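Visitor: The structures come next, written out as structure tokens.
Here, each number is a calculation from the coordinates, and none is a lab measurement. On a predicted model such as this, the values are computed, not experimentally measured, just so you know. Cβ atoms are built from the backbone, for glycine too; each structure is taken alone.
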Structure I
Amino acid sequence: MLAKLRPGSPADAPVCGRICYEAFTSISTEHAFPPDFPAPEVAVELLSMMLGHPGFYSVVAEVEGTVVGSNFLDERSTIAGVGPITVAPDFQNASIGRQLMEAVMERAAQRRVPGVRLVQAAYHNRSLSLYAKLGFSVREPLACLQGPPPARGIPGYTVRQATPSDANACNRVCTAVHGHDRAGELADAIAQGSALVVEHEGRVTGYSTALAFFGHSVGDTTTDIEALICAVSGFGGPGILVPMRNAQLLRFCLDAGLRVVQMMNLMSLGLYQEPSGAWLPSVLF
């Protein structure tokens, strides 16, 4: 099925948000997993933000004048993040998802983005196959964890709200760990009041844009990430995404009583540097 693709606008938020909710709910229910969004209004709010933000490229798919799906490219930082990509349940398995993916990949190529990344639900075989066919490689297995955060501090580590004056120190930590910063996302999180920094021995050693599904965290060491996890009252959305190869961090979370909600895969196309510190990706990357 050939869809008509066009740029998205804030006016598309209600219909695209409803489709986003229905698509994720349909797929997760089919595989006996909890939905990513608890209600349509949550998906509409998220897409309203993305459709109205100059840092996101959006594409909407229509069939015979009816909106049937959408996709987004987060262009706020050096590396671009894909998603959420959603297609209305009645129009799935008709190549519309592939068309939406090819559209954002073409956008990334036009902008000469060095790398594109996404996070994929491991239970969804069709999306894994599509992304692999489009050239994406699995880089990291992730565990989505949820539950009450550990109600204790980490001796020697202080966590506080981030301020604009922390941006340079945070970007240095991210560059040291990943080889690039995520300055655009960090600036938005600081402005929104969700960003945290962790300090150790008098300097910033890590930060988080939010301990949540749509937030990322970076630290010099695993202990920095543990301190950030202990500093919040709860995790937003389905939970935090923990790289499973970081056995120390995964055990820390499980020993604290967090439970595994689902497994996911971080996938990349283009530039990718093996992280050299501790980190939590967002659902975009």
Structure II
Amino acid sequence: MVAVDRGRYTTDLGDGRRVVAMRARELGRHGVVVGDRVSLVGDVSGDPGSLARIVRVADRTSVLRRTADDEEATVDGRGERIAVVNAEQLVIVSSLTDPPPRTGFIDRCLVAAYDAEIEPLLCLTKADLAGPEEILGYYAELDLPHVLCRPDEPIDALRARLTGRLSVFFGQSGVGKSTLVNRLVPDALRAVGTVSAAGKGRHTSASVVALPLPEGDGWIIDTPGVRSFGLAHVSADSLLHGFPDLVEASTNCLPNCDHTGASGTCGLDALVAAGGADPRRLASFRRLLASRAGEPDPAS
């Protein structure tokens, strides 16, 4: 699967052919999203004006979901959306400055990755303008894999992490995600925006699209820049497992502990008090708990 646009699906047959297809009626309400592996019938020549039909969607190995944020929400409330499927790696793109890294957003992406059983990779851009020590220190207990990217240096370390895998890129607007994609896949021609004086980027990529790496060994899925990564669909227990540095201490909690700290007996507080975890990590987890209840997360 390469791209989805208004009921038309651009598919890649692996031999250089790009075939436009529509979803067959027999699929019923089964949706088709970027990353799906499908079976086609009909005209699969790939010639201009040709149209095939998608008759089967293979079982998915992973499903990355996000809840629509407030800007995307409908009158019916925040709805769960499938972002991509079959991804093996979630590349969380964050700039080190202009705009500065937002740990709330990164934490949300990590929770979604762990929930979907997808490996995370932190990709830090604009490393020529600021150092990574502060953000890496925040995640020191996680042993989170990361790469640094500078505009004047090759991105071989990132390319090596992508080889042979299907990776999806997520990042807030203005962090340089589209620039990275264009460096990895020069023919992608993803739109590149600017960062406003307020430090907020403009949304530049308008669609989700899968792109084969030029070397022919691996795919990347580029997504539009987002302002937040909603987690309303993730259970409280799954939220906690997105913070592996806190999980073990939860076994010391009383039964049915909600981990908000309101009871004064939460094992997570005891862990932090003993110096076993960064208090900022516990604060971030509790902000995400609160956001599930509809409270805004100012750090996202």
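Visitor: For which of the structures I, II does the calculation of helix-only ellipticity at 222 nm (-39500 (n - 2.57) for each DSSP H run of 4 or more, over all residues; to 500) return -6000?
Guide: Values: I: -10000; II: -6000.
Here the read-out was taken from II.
Visitor: Here's something else I'd like to know. Compute distance in nm of label points 7 Å out along Cα→Cβ at positions 188 and 212 for each of I, II and report the one that scores greatest. Walk me through the numbers on the way to the answer.
Guide: On the way: I: 1.1; II: 1.6.
Across I, II, distance in nm of label points 7 Å out along Cα→Cβ at positions 188 and 212 peaks for II.
Visitor: As an exercise: log10 I(q)/I(0) by the Debye sum over Cα atoms at q = 0.14, 0.20, 0.22 Å⁻¹, for residues 36-179 alone, calculated from one structure in I, II, equals -0.80, -1.22, -1.35. Which structure is it?
Guide: Values: I: -0.89, -1.45, -1.55; II: -0.80, -1.22, -1.35.
Source structure: II.
Visitor: Can you rank I, II by relative contact order in percent (Cα under 8 Å, 6 or more apart) and just name the one with the largest value? It would help to have the intermediate numbers written out before the result.
Guide: Numbers: I: 21; II: 16.
If we compare relative contact order in percent (Cα under 8 Å, 6 or more apart) over I, II, the biggest value is for I.
Visitor: Say we calculate distance in nm of label points 7 Å out along Cα→Cβ at positions 20 and 164 for every structure; which of I, II gives the highest result? Walk me through the intermediate numbers first.
Guide: Details: I: 2.8; II: 3.7.
Top value of distance in nm of label points 7 Å out along Cα→Cβ at positions 20 and 164, among I, II, belongs to structure II.
Visitor: Thinking only about FRET efficiency 1/(1 + (r/R0)^6) of positions 4 and 28 (r between Cβ atoms, R0 = 25 Å, to 0.05), which of I, II has the largest value?
Guide: Greatest value across I, II: structure II.
Visitor: Which of I, II yields 19.2 for Kirkwood radius over Cα pairs in Å, as computed?
Guide: Numbers: I: 19.2; II: 20.6.
Only one of I, II returns 19.2 for Kirkwood radius over Cα pairs in Å, namely I.
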